Structure 1
Amino acid sequence: MNKTKVDDMLIEMISPKLKEIEEKFSGGGALTQDDINTLLLKSQYNHINHLDTKLNEVVGSVFALEQKFTHLEKNFSHLEQKLSSDMANLEQKVSSDIANLDQKLSSDMANLEQKLSSDMANLEQKLSSDMANLEQKVSSDIANLEQKIEAF
């Protein structure tokens, strides 16, 4: 709380009385109830001013904390939005990568099946050719053997 003109006027009003009381007390004189009340008023005034100063400090600290808290809330909100965006981007990338892998795997499987089918056809053709050659050679060898047996 800020000091007002009324506060200053109050102090100005009781200051002469305070000096009078101080001189009376220093001189060993007895204090009246009015003197004691004036001293209590000054004491309470000082105490209230001290509390006002402390209250102003606390209000300033609370205001600063509120600003920091607001700043933190904004930071958390920004981080939450960034995390949400990053997660969405990551999910999209993973989905895209899975789709690409699936497509590549399907393509590779089709190519493998085609190569396997082609290799099997070539192997069957070579085996068939080798069997025909073997049959021809065996027939020729049998015929040659039969001729040798007859010639003997």
Structure 2
Amino acid sequence: MEDLKLLINIETVDGHEKIDRILEASNLDMLYGIVLGRTDLCNALKVKDPNAPEILSLAKDLFTKVKQHNLRCLVGGGITARSVPFLRELNGLIDGYETRKVVFGDYDKAKVNIEEGIRLALTFEYHWYELKQRYYGELYQEDAAKIKSLSSILGLQ
């Protein structure tokens, strides 16, 4: 259990509004950090761009409060090269950022080659989803053939 790190996603206006209550929880010491889920937050705020000023303002407010409790702060949701200025605005407040499949857990190290790191992470994700689609596509085809065979045997056609 000592390697287990618990983080929570804040991805709604309600989550942001309740951060003070969350940070007052008696078991806060179990929490390792907070991840700001920008994509879902955009949906909640009806904002299209996860790099929008409204999201940045909310992130600064959230992470300022969270940092007072010595918790780690990460940004997620729609991380692309276009997110770099957003992330730089949070320098000193964030410990890292994440794409869907890759976590950059040390912002100070990652910011040196941030654009290249994000590009490589997204390239990995692209190939991951490509592989996953191919794998599950093959399973689907196998199942479709079996369904057709069973349907014929059972006279269900």
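Given 3.72 as the derived value for Cα Rg over 2.2 N^0.38 Å, which of the supplied structures 1, 2 does it correspond to?
Values: 1: 3.72; 2: 1.38.
Answer by label: 1.
One of 1, 2 was used to compute helix-only ellipticity at 222 nm (-39500 (n - 2.57) for each DSSP H run of 4 or more, over all residues; to 500), and the answer was -35500. Which one was it?
Numbers: 1: -35500; 2: -16500.
Derived from 1, not from the others.
Going by mean count of other Cβ atoms within 10 Å over residues 36-43, which of structures 1, 2 comes out largest? Spell out each step's value before the answer.
Working: 1: 13.4; 2: 21.0.
Going through 1, 2 one by one, mean count of other Cβ atoms within 10 Å over residues 36-43 is largest in 2.
Can you say which of 1, 2 returns 0.00 when FRET efficiency 1/(1 + (r/R0)^6) of positions 20 and 100 (r between Cβ atoms, R0 = 30 Å, to 0.05) is computed? Intermediate values should be presented prior to the final figure.
Values: 1: 0.00; 2: 0.55.
Of the structures listed, the value fits 1.
Work out which structure the value 15.6 belongs to, where mean count of other Cβ atoms within 10 Å over residues 28-35 was derived from one of 1, 2. Walk me through the numbers before you get to the answer.
Values: 1: 10.4; 2: 15.6.
Structure of origin is 2.
Just so you know, all these numbers are worked out from the coordinates, no wet-lab data involved. Worth saying up front: this structure is predicted, and the values here are computed from it rather than measured. Cβ atoms are built from the backbone, for glycine too; each structure is taken alone.
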